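I've put the structures underneath this note.
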Structure 1
Amino acid sequence: MSVGSLNIRRIDSRRDDIRAAMLELRRRLSPRGDIVSEAGRQRTIEVFGDPLTPGQVVDRICADVHEHGLAAVLDYSARIDKAQLTGDTIRVSAAELSHAHAQADPQLLEAVRRVAANIREFQEAILHRDVRLERPGGYLIQRYQPLDRVGLCVPGGAAAYPSTVLMTAVPAQVAGVKELAVVAPPTKFGAYNADMLATCCELGIQEVYRLGGAQAVAAMAYGIEGLPRVDKIVGPGNLFVALAKQRVFGDVAIDSIAGPSEVVVIVDDSTRPEFTAMDLIAQAEHAPGASVLIGWDEKVLTAAVAELSRQLDRVDRGELARQSLEEFGAVILARDADEACRLTDEIAPEHLHIATRDAERLAAKMRHAGAMFLGNYTPVALGDYAAGPSHVLPTSGTARFASGLSANDFLRTNSILHFSQDGLMRLAPDVQVLATQEGLTGHRASVEVRMNKGTTDKHG
């Protein structure tokens, strides 16, 4: 296939070693904690005095924040983000939030309200409810309760993301979480971005902190002066955020360890090339963002890539998207639709856009995707911004076992058991057999001591 000036990886299942090609593609789509550019290496030496790997950087930051609290956070914010913060300025004030909201574009706030309503409607529909099961002589309850306090990571390096506030905060609010703490880098796209702050204010979020990177994750996980620890940390971020979430897991819960944003687009001869081109660019412009095109008609793929090459010069972040496509992208020529589905399931992408005439039929063949978008008029951007499901989705092949963020991820569950003596008597024989088999005679005795009818009391 000719791809013009775009140097995108090409895989032909009829000619190439498809297994080796898929392994290489998976490697490129995974978060890599020990690989860093030369510029990144020099930056690490400048900050830390040693050529540390990203994993080592995160270990050092988290350990320092755990031991020294706010002082370490302020130090790393100054050294890494060049932000001169204090204990008083690390948190965005209520006045700043109110001012951002008052000055916000009315159209933005109207959009925020409509999108929040869409998210709430969807998340309320899927929310777990308590379950009660009656048993002879007793009952069982599975009870769901919201987490007390959650930390939300909002990126702010190369762009502002009010949408991430919506897609993380609203599901948590639907679950009933009372305390939400937002962290965003101390940048013009992060905690100094008026649109992001206005969105927080519109949603009733009162805690917003000027913190980014591993130090933000560590501060929320361990707690620092002025920022109490949280129970769970969710939301996207760069490699250092992902590695920090991995490191603090166990001290707190996390949603996932995310790699680059990714999409697989499946096309046939019903798919318009200009649609396909923009679908691929939409993910690639995240920079890094992985875009994979799969089809079984070589002419369709060639036309799509030719259009892609043309469109890259017409979008604002075209050069960044081009770099992502060449580093993380691929065009795969499958033998037929069945093979396209099988290969896609092996990739297990974050976003799967099936832009074919029989999209629902193909979707039924596949199991592994964070979210599926069916048909030519359901671009991923609908899910990213407005439809209702959260755009925080599993990446790097983890859709094989992980799910997208939802209101249910902010619930914890516990079981409640209640039995009368008659109910105990019904279960006792099985307890006796199993406890005896395991040699746990105390367990058996704790049941047997209650089996004597003379032990019955009015409480049952």
Structure 2
Amino acid sequence: MTEFAIRNAALFTVNARDEVVPSGTLHVRDGRIHALGPTEAVTLPNDCPVIEADGRFAIIPGLVDTHSHSSLMRGVTENLPLMDWLPWYQLEHRLLTEDFAYHSARLCYLEALQSGTTCVMDMYRFMDRCADAAGELGIRVQLAPYVADQPGKDFFASREENRRLIRTHHGAQSGRVQVWLGLEHLFYCSESAYREAVQLSKEYGVGIHTHASEQFEEEAAITAHFGKRSLAMLDHYGLLGPRTLLAHCVWLNAEEIARVADTGTAIAHCPISNAKLASGVAPLGDWLEAGVTVGLGTDGPVCNNSLSLWEEIKFASLIQKATRLDATALPADQMLRLATIGGAKALGLDADIGSLEVGKKADLVMLDLNASNLTPVAVDDKGGSLLWNLVFAASAANVHSVWVDGEQRLQNGQPVGVSAQKIIDAAQEQGLALHQLCRQNAHLRQSMQ
């Protein structure tokens, strides 16, 4: 039996009542939260190992990244709008090998873990190797292979590859690895691929993940080609429903937002990527007012550069305030929920993670409050100024320790059991090799326009 407690820390539970315990104790037993509350109200066994926070630390649920793409192509395909950026990004997939995929995933999962993300939805290729990388770091991952079956797109993952990964890896690593059905895009996947995904989702009990309505020009092209808008086409294929997670959805109209809400379909909101690729500002406030389940996503290092959900939390709120001309839009408590329990719900994991509650898995982040960017610290049972500063001032630098399934995976900013420097050194070598390979084969991107 594994057991430990963290005592005298500020606990941000993100439960249904958003309860905050200014000086609390959290007791973990066998990977799950056994008890929590004000320190004086929690009785610990005499032999229970205790981490003394001494008022210097806060505990929040692990952050959940609901849409990412592992990659070593950081800072390479820059200053491009989405439709010009895509051929360069697809070149990476055309040249990708198992080794490149493994080092991509290992580097990205390290960065995620060091910024307090305990669960990542990763859409990539050679995802058995991504599972290996996740196992080394102990992070929780949802793996959605990049499936495309239209002519000329054979450099993405195949439908059989996705089926095989479900059979071999779904539920692996004590359940920390979950496999989804991944579909790239309406222009990349046949009707047969979508309808098979719906069937396999029911057969295997797994989710479906795809992109939708990311850019204005894309939406116009979809309508011209299919005679229907993106969401209508996905609806026609039977894809909408509580097992489906759509990335982006920047250009949904009011009727489509209502349809997403009515079907229980979830959205992965990637505000920084949407801004960087000039895709637009998604109507996040409208989604939430309609009752849509929403999580936050980084979209990966290629079109974001950073995998820090702290940046997404802050930017997602500020861009809504700016575009809606409403300083009260998307306040701190709502943003913290989107990054934790909202993301967990979008992934169908909210019964197990996303909040600090008795019986839930102990996916925890301990933040060091003794830092210039969070000082002065004032916390009460509503969160105090600390709540606002967690959302608008905190960064990966404040992440001290991380636990996944009650196992410590990060201590004092460094991964437990693996060398961060070795991961970085290997990724540096592999990344430069991939960059060079892409430069040598740049002519191939013309065939992908």
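Values quoted throughout were computed directly from the atomic coordinates according to the rules given, and no laboratory measurement underlies them. Keep in mind that this is a model prediction, so the values were computed, not measured. Cβ atoms are built from the backbone, for glycine too; each structure is taken alone.
Before moving on, here are some points about what is shown:
- If helix-only ellipticity at 222 nm (-39500 (n - 2.57) for each DSSP H run of 4 or more, over all residues; to 500) is computed and equals -14000, the structure in 1, 2: 1
- In this comparison of 1, 2, the computed figure 2.7 for distance in nm of label points 7 Å out along Cα→Cβ at positions 79 and 271 is attributed to 2.
- Comparing distance in nm of label points 7 Å out along Cα→Cβ at positions 119 and 255 across structures 1, 2, the highest value is found for 2.
- Structures 1, 2 were compared on FRET efficiency 1/(1 + (r/R0)^6) of positions 247 and 439 (r between Cβ atoms, R0 = 30 Å, to 0.05), and the highest value belongs to 2.
- Structure (1, 2) behind the derived value 21.2, 69 of Rg and Dmax of the Cα atoms in Å: 2
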